[in-house]
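Visitor: Structures follow.
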Structure I
Amino acid sequence: MSTVSVIVPCYKYGRYLEESVGSALHGQDGVDVRVLIIDDASPDDSADQARALAARDPRVQVLVHPRNRGHIATYNEGLLEWAEGDYCALLSADDRLTPGALSRAAALLDAHPEVGFCYGHPLRFQHGGPLPEARTEGRGWSVWDGQWWLRRHFERGHGCITSPEVVVRTKLQRQVGGYDPGLPHSGDIEMWMRLAAHADVGYLRGVDQAYYRVHGANMSTTDFGGQLDDLRQRKAAFEAVLARCAEQIQDRDELDGLVHRTLARQALRRALRAYDRGRTRQVPVEELVEFAQQCWPGYTRLPEYRGLALRRRIGPGVMPYLQPLVLSAVGHRVRERLWWRTWRRTGI
């Protein structure tokens with residue numbers, strides 16, 4: 001029977017611990033689960049609630065920090081110093097696993113020793129709202145070459161994983177090391193990339209592996225300033241993994257240029273939307289353009305920059321009213337260009 005070590009970092013989230021820890025211990029048939037709750041010097045009764053859970057179930061251990069060490073140090077303590085199972089998972093105290101999530105992940109990892117970590121679809125739920133119904137009958141799994149998986153995500157320029165849905169091979173986790181203290185807000189993206197640089201990646205198809213709670217504490221990128229911070233943090237994460245895994249990543253220089261061009265385009269798109277929605281006073285448009293310039297020296301040749309230049313000429317006061325006309329004209333030009341290319345190639 002495979003063993004899974006689940007680390008539950010907690011800071012002032014004691015009220016959620018029973019649900020979070022319970023989701024890891026119950027409904028996970030066929031795996032031997034051990035849980036460590038690490039309370040990071042919470043000023044409330046979170047530590048007491050953690051100890052109460054441990055008193056009721058010998059599979060639960062508790063570690064309480066005398067002073068706050070921060071989430072990165074807490075993660076690394078659990079993953080690198082405590083985890084002893086075949087596999088390990090990091091589960092925030094306010095999130096949950098779905099029934100059978102660890103069982104399904106362990107089955108994939110058992111069957112494919114070349115896979116370093118696996119994940120599935122996470123279900124988001126609003127704080128205070130009901131849990132959506134989870135899919136627990138899967139359609140098998142996919143195993144992707146780590147280098148292929150890396151390229152896909154360098155092309156997209158963002159992470160595809162929220163975190164609680166991931167299970168990692170403990171041996172590989174220790175090999176690649178812990179989370180980077182220099183990336184407090186995007187260390188998870190860098191971690192998945194680093195793992196994929198060393199091993200293949202598994203995906204559980206057609207199932208929901210975890211519940212991710214959405215509330216004010218984890219919605220910082222929805223405000224306008226947070227969107228720019230999000231871009232900066234992702235840039236730092238991709239640059240960190242390129243530097244750290246230079247020998248493992250194939251076509252490193254190509255991927256470097258690819259992700260920086262992608263991030264430049266994403267920044268310019270956010271500037272475009274500010275004009276389209278009449279929010280140029282709230283959105284840091286010039287800072288977004290400056291970020292694009294830092295990412296990609298040829299940013300002025302990107303189609304998004306040309307679209308932004310057009311909107312600047314029109315003006316932020318008029319643009320929201322003309323947006324449908326501009327988009328229609330752009331769409332017509334795109335269709336016309338595609339038709340011309342097709343005709344030249346096929347004559348049809």
Structure II
Amino acid sequence: MTDLSSPRFLKIDILRYLGLDAPPRHLLDPLTIGVVPRAFLPQVEDLSRDWVASVGVPALRLLARRRGAAGCRAFCAVGTGTGLDALAAAEILGATTIGLTDLFPEVVATAAANLRDNLRPGHAIEILGGAGDLLAPLRDQGVRFDLIYENLPNLPLADDRLLERDRTSGSFVAARAEVVPAVARDWLLTLHYLLLEQARDLLAPGGAVVATLGARVPLRVLEEMVRAAGFRPELLTFGWKTQSEAEAVIGAYAGWEARGRGPFVFYPAQRLEAVFAGRDPAAAAGAAATIEAELAPWRLDARAALAALGRGETIGHAVAVVQASPETAA
């Protein structure tokens with residue numbers, strides 16, 4: 001039986017991982033990261049496949065330039081996994097208060113240890129952590145965040161017992177008591193919507209949610225979901241990734257299409273590579289409508305993508321980072 005609380009350890013070259021051109025100010029180099037079985041293993045051998053390195057880091061760099069240090073001091077990572085997103089925030093944003101949540105206590109405890117143990121001597125950070133549903137573990141801790149960053153699963157599980165089987169980063173239990181609008185429910189964006197609902201009371205003035213999304217849906221759907229929660233969407237970065245665990249993930253989306261959801265959006269990886277070639281993720285966000293139009297001839301729904309995968313094709317999908325600001329914000 002797997003010991004779900006015992007981590008394996010990785011050494012990570014922080015300059016390479018964060019794309020730094022100077023020694024880190026706040027973190028040790030290299031990092032020593034513990035990874036428990038329920039946390040997704042960082043893809044340190046190929047950073048183009050690593051979510052934090054390829055998707056989160058460019059967005060954090062953009063936020064640091066736009067908001068300045070005063071607008072990034074309190075950072076929360078929801079669904080943190082190993083805590084690499086929080087470590088990136090400590091270095092890139094200079095965050096000094098960091099909240100961590102994930103579903104299981106051993107994941108949060110290991111992420112907090114990773115953050116604490118990889119800080120340079122003399123650099124103090126207040127760490128607030130808790131295991132449970134989205135932001136609920138931090139609700140009563142009296143903190144408000146400048147940025148709430150999320151990397152949440154899309155695929156609903158029918159049986160919550162499956163969550164006890166090692167890593168569950170791609171799925172969540174479907175049964176929820178909250179009312180969820182059709183645009184979130186039908187496109188498998190339920191957790192992203194519920195996070196926005198919970199975030200409203202935990203954002204500092206001028207604060208925002210930063211949603212990192214595998215954009216297997218049209219971008220208009222992401223915008224509609226954010227607006228349905230009473231937030232203003234702004235696309236920060238736009239890019240692409242090869243689909244990880246492709247057979248299982250695409251197969252799960254195909255199953256939901258057979259039940260009337262979607263259709264979800266995939267592409268041959270070579271077409272994504274060609275269309276995004278030379279485009280900086282932030283610049284691509286400004287050209288997102290053009291990029292979607294360029295990709296349209298090669299769009300595959302999940303069932304077609306699964307068939308193409310069976311023929312030996314490499315399948316990918318778009319990735320989007322959306323900043324969501326409360327509509328009531330000035």
Structure III
Amino acid sequence: MNITVNAQGLAAALRNNLAERRSTLNIFEHVLLTATANPPQLSIVSSDGARELEVIIDVERVDEEGAITCHAGKLKAAIMGLAGPVVIKLADREKATVSQQRRRFVVPSLSARDYPNCGAMGKTTVVKADPKALAEAIERVQYASAKMDVRVYITGVHFNEGDVVATDGHRLACATIKADMPAVTVPNDSIKYLVAALKEEGAVVSCSESAIEVTSNAGRFRSALLEGRYPDYRRLTNVPQGAAEASIAPEHIAPALQRLKSFVSQFGAIKVTATADTLFIAPNDEITDETAATINKEWPEVGLNIAYLADLCAAMSGPFTWINSGGLNQQVFISSDDVVHIIQPMRL
């Protein structure tokens with residue numbers, strides 16, 4: 001392999017690669033570089049065994065096609081801060097060199113034959129959905145997914161037909177879009193890369209029983225799926241009728257929650273009461289903050305986790321409606337874009 005590539009373009013392609021600096025397997029610290037002359041492009045593949053990310057960039061010149069792996073961290077260091085063309089070529093004993101004028105770096109490398117292949121997807125289904133709308137829905141609900149839980153099947157974002165769902169067992173967020181997706185759950189570690197891939201031009205989503213893949217003009221991303229039966233979220237997302245409702249702007253309640261965080265107990269419980277135009281938020285009998293709201297009827301006192309309520313407010317892009325059907329019943333929040341959010345109450 002012997003190619004000339006723009007250093008800044010290569011640095012951008014390596015910025016979010018999957019190669020781990022302290023992987024238990026040396027090969028996963030490397031990226032696979034494959035150069036083609038027609039068209040003159042460079043494919044950069046990184047993997048951690050469960051996920052695979054391919055980024056394709058144009059190169060200035062391909063003098064010799066070929067493939068090699070390079071240590072991702074060392075390759076990034078070699079081109080850090082450089083501008084203009086750099087030459088990458090395969091030296092003796094399958095060693096890669098990176099050079100620009102008098103600069104020259106030998107980057108630790110392995111044979112391309114040693115790089116693990118994630119294998120075929122198997123029987124796939126092309127998802128009928130607007131990729132950008134799917135990416136936006138994921139970003140709205142991801143905050144509610146479990147981060148560490150023995151129930152591994154909830155440590156990700158779940159897709160089912162047009163529903164995009166996340167829950168940790170104490171809170172839940174569900175966005176609905178026009179889509180036809182099989183019931184699959186993508187792990188949290190893959191979400192950032194999945195969203196980025198969905199936002200690329202020409203993105204197409206495919207699913208199999210074990211993986212999800214997005215191909216686009218810029219490359220490809222594939223992730224293994226979580227196993228296990230996802231909870232029956234539809235049983236929880238029914239909106240109560242005739243309950244007390246408060247219309248709230250997130251920019252009004254968020255500052256109050258931020259002020260109170262230093263005063264809550266280790267359990268993070270706050271009590272929320274109300275008058276016709278104000279919500280009162282109190283971590284204890286000595287401290288109270290308030291926020292403007294429009295409330296349609298008598299408001300039942302309710303206890304909530306302050307961190308959960310703060311996360312929910314941060315996920316709102318505009319005014320939302322809080323539906324309170326009783327202090328011991330689940331609290332339902334409807335955003336201006338019709339995303340349903342749920343928080344289980346706490347006993348005070």
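Every number here is computed from the coordinates shown, using simple stated rules; none is lab data. Since the model is a prediction, treat every value here as computed from it, not as a measurement. Cβ atoms are built from the backbone, for glycine too; each structure is taken alone.
Visitor: Say we calculate Cα Rg over 2.2 N^0.38 Å, for residues 210-249 alone for every structure; which of I, II, III gives the highest result? Don't skip to the answer; put the middle values down first.
Guide: Numbers: I: 1.58; II: 1.35; III: 2.15.
Once Cα Rg over 2.2 N^0.38 Å, for residues 210-249 alone is worked out for each structure, III has the highest.
Visitor: Out of I, II, III, choose the structure whose coordinates give mean count of other Cβ atoms within 10 Å over residues 82-89 equal to 21.6 when calculated. Mind showing how you got there, number by number?
Guide: Values: I: 21.6; II: 28.5; III: 17.2.
Checking each candidate, the match is I.
Visitor: Supply the structure label, taken from I, II, III, corresponding to helix-only ellipticity at 222 nm (-39500 (n - 2.57) for each DSSP H run of 4 or more, over all residues; to 500) with the calculated value -15000.
Guide: Numbers: I: -15000; II: -8500; III: -5000.
Clearly, the read-out refers to I.
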